[in-house]
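Undergrad: Just below sit the structures, each encoded as structure tokens.
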Structure 1
Amino acid sequence: MSKLVLLAPQVGYSVANCAAASPLVSFSPLVLAFIDALSKKLLSDKVAKVHPELVALGFWLRSAHIKQLASQQPQGIHKALGLVLHFTPANVDSMFIYSWVCSLLMGNSNIVRVASAESAAKTVLISTLNTLFAQAEFSEMAQRNLFVSYDKGSNWSAELSLLADARIIWGGDVSVNTIRALAIHPRCRDISFADRYSASIINGDVLVEQSQVEQLAQLLWRDTQPHAQQACSSPRIIYWLGNTEQQQALFSQLNTLAGQQGPESQKLNNHVVVSQMIQSTGLALQALVQQHICALPVSDIKAEFLDWHLGGGLYLVKTLNQLDELADFIDAKLQTLSYWQLDKSALLKLVEQPSIKGIDRIVPVGSALDFNPQWDGYELLSQLSRLVYFR
């Protein structure tokens with residue numbers, strides 16, 4: 001079996017010691033102090049500040065926000081499950097940290113298998129964790145939390161799965177099913193974050209002012225730019241409701257924002273190839289913009305369009321005359337629907353239809369990447385603890 005590499009903490013700890021460590025109480029002072037230190041480190045470190053996703057993580061981890069999460073603790077007596085095994089996504093550097101923190105807060109020990117794909121943000125994050133784990137006050141945190149790497153073809157996933165009381169699995173459908181096929185003990189829980197995509201719906205009837213266009217473009221770019229649009233909650237489809245007069249202006253403004261990141265030839269080539277593939281189906285018109293981003297009007301949404309989508313600022317634009325038409329395009333893989341200037345009660349009425357199997361989150365445009373313990377249809381604080389019934 002290939003070697004298991006301990007990324008953090010780097011020395012003095014082992015899988016056996018982590019698995020044997022006793023659980024902590026939920027929202028323990030030690031965990032809260034560690035999370036606060038991690039937040040401050042990410043927000044003050046000059047290298048971390050270069051990466052928007054790490055700055056966003058640092059803000060999410062602030063004490064004020066963690067106190068808000070404490071108010072969301074499930075009712076009743078909830079105790080840690082024990083050892084939680086995390087399989088992280090290859091395409092989104094820092095997303096696994098959020099679910100790891102939810103597990104931490106509920107008192108669990110954790111082994112995190114970090115994807116092998118290299119990225120600058122991941123390197124900074126692991127270095128920051130090592131700095132904190134090396135501090136004497138956090139030695140108990142180091143004992144209970146291991147970040148590891150090993151060859152995907154090794155037997156380590158199987159070995160670690162047998163130790164786990166829960167597994168959090170981030171990845172594509174094939175990867176998720178491969179891991180779920182590994183043997184686990186009978187009471188182990190699996191929480192799977194498989195292939196999903198997201199969309200935005202914009203009310204074009206009220207988009208009339210240039211200032212609105214500029215503000216909306218900023219919000220959409222906030223949901224798109226981190227992780228190069230690879231996050232499952234970043235919008236890939238824009239449903240445009242009503243008046244289309246400002247479509248060109250909005251995507252031109254988005255193109256300007258994307259251009260400030262500098263040219264990326266690979267991304268532009270991907271846009272051209274994917275847009276040509278979609279246009280070859282006869283279901284797409286000429287792109288509204290095809291430079292730093294690509295905005296491609298389509299008459300229908302097919303599953304293969306999303307399979308071909310490679311991120312990097314490609315938007316499929318589908319115009320709707322009525323909100324009810326959206327129901328025809330919602331499938332089980334639609335995770336987040338972000339909205340701009342739509343009536344909340346109308347959206348709620350739409351989603352409540354029994355026939356709609358998709359949409360786990362409805363949030364304002366600009367908030368699509370804001371992680372919450374209610375994610376992908378799971379309530380993580382409950383899922384990562386066990387309820388003791390008492391009467």
Structure 2
Amino acid sequence: MDFEVAIIGAGAAGMSAARSLSEQGRKVVLIEATGRVGGRAWTNEMHGLPLDMGCGWLHSAERNPLVDLARQEGFDLVEGRTAWQEQWRDLGFSSDDRRAALRAWSEMCRRMENAPPASDRASDALEQNGKWNAFCQSMSGYLNGAALERLSVEDFLAYDKAATQSNWRVREGYGTLLTRTLAPVSLYMSCPARSVRLTQSGVRIETDRGTISACGVIVAVSTAVLAKGMIHFEPEVDDHLHAAANLPLGLADKLFFELRGNHGLEAETHLLGNPDDNKTGSYYIGPLGRPILEGFFGGPGAVAIEDMGLLEAFDFAINELTALLGSDIRRHLKPIAASSWCNAEWIYGSYSHALPLRVGDRATLAKPVAERLFFAGEATSRSDFATAHGAWESGIRAANEFAHCNPARP
């Protein structure tokens with residue numbers, strides 16, 4: 001055997017699995033199709049500023065294992081309140097309307113909890129012709145990356161019950177944090193895995209750099225990669241591939257502007273573009289006191305800006321902001337970066353959601369096969385899917401499963 005265990009995918013799940021098994025003294029190879037590690041955690045340095053193109057918040061910080069890791073590694077954690085769901089100076093969204101909109105969201109969630117629709121479709125819990133339905137759809141886009149019509153109620157509630165309201169940040173960037181955790185293992189970059197075959201004694205992985213043999217393999221790639229058939233597996237894995245198709249990646253994208261000159265905006269404030277438009281942007285002003293405005297688009301909004309193309313997407317955001325702040329703000333906004341996760345090779349989306357009536361597919365996807373093939377990734381988490389820490393914990397779970405099935409030799 002070339003290695004005891006091969007790990008396919010160097011995102012949060014693959015990196016935590018590699019770290020866990022390396023600490024156990026196992027011979028590990030980490031195989032990554034792209035030219036960088038971190039997956040959907042990517043800190044992009046622009047104008048000397050670390051911009052988190054993907055995940056940026058340490059959600060449920062009190063129980064998030066990456067918080068302790070950040071402290072151990074000497075990162076600067078930023079705790080405390082966020083401006084999410086606030087509206088700077090009530091522009092375009094009065095305090096009365098915000099309370100009404102958030103009440104409509106809360107009432108929808110209560111209907112999910114107390115009288116869940118038989119369809120398990122979240123949109124069926126909306127108030128019929130409700131005034132704030134577009135707002136609720138935009139909220140689903142930000143939280144789930146998908147419209148309520150595509151969302152399982154049971155899945156939504158599992159996350160909602162487990163999550164806390166503590167959302168912290170790491171000043172150096174979430175992607176930077178994960179990159180620093182990389183264990184001293186063999187790392188094959190820009191090396192797509194093309195097939196995984198079970199053998200009598202282990203597994204054989206065909207890659208663009210040749211064949212790798214190992215006692216077992218942990219597959220830590222996105223559900224989109226699995227559902228697209230980008231890695232060929234034997235029929236024993238068909239149930240997992242079907243499960244992956246029922247746990248599709250939603251979409252969330254960011255547009256970053258540099259704030260220039262005397263713009264008059266306050267740091268650590270927020271604006272919702274248009275509460276009557278389910279495609280609207282959520283704009284965080286001056287995060288961490290930096291001269292940046294971060295536009296966040298989820299679900300239908302993210303699909304819309306990707307369909308528009310980059311220039312039109314920035315124009316859309318600028319038009320929403322000028323409608324709130326006046327035309328003078330244009331000269332203070334300089335587009336500097338954007339994500340496009342739908343087009344990110346070997347990822348193809350943002351984070352998973354369960355389709356209606358398919359919540360059980362998370363457990364299916366997480367099941368080992370023949371004690372040699374194991375699956376990790378945020379989509380295998382029962383309640384912390386759509387988060388980097390959910391992916392991280394799933395990697396540790398898969399590593400422990402491998403270790404249990406393959407005891408270390410003396």
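All of the numbers you see were taken from the coordinates with simple rules; none came from a lab. Since the model is a prediction, treat every value here as computed from it, not as a measurement. Cβ atoms are built from the backbone, for glycine too; each structure is taken alone.
Undergrad: Ranked on distance in nm of label points 7 Å out along Cα→Cβ at positions 172 and 308, which label among 1, 2 comes first with the largest value?
TA: 2
Undergrad: Let me ask another. Supply the structure label, taken from 1, 2, corresponding to distance in nm of label points 7 Å out along Cα→Cβ at positions 92 and 276 with the calculated value 3.1.
TA: 1
Undergrad: Now a separate question. Given 22.9 as the derived value for mean count of other Cβ atoms within 10 Å over residues 132-139, which of the supplied structures 1, 2 does it correspond to?
TA: It was calculated from structure 2.
Undergrad: Looking at structures 1, 2, which one was Cα extents along the principal axes in Å calculated from, given that it came out as 68, 51, 37?
TA: 2
Undergrad: Okay, moving on. Looking at structures 1, 2, which one was FRET efficiency 1/(1 + (r/R0)^6) of positions 20 and 116 (r between Cβ atoms, R0 = 41 Å, to 0.05) calculated from, given that it came out as 0.90?
TA: Structure of origin is 1.
Undergrad: Of the structures labelled 1, 2, one was used to calculate distance in nm of label points 7 Å out along Cα→Cβ at positions 252 and 332, giving 2.7. Name it.
TA: Structure 2 accounts for this read-out.
Undergrad: Of structures 1, 2, which gives 18 when relative contact order in percent (Cα under 8 Å, 6 or more apart) is computed from the coordinates?
TA: Answer for the origin of the read-out: 1.
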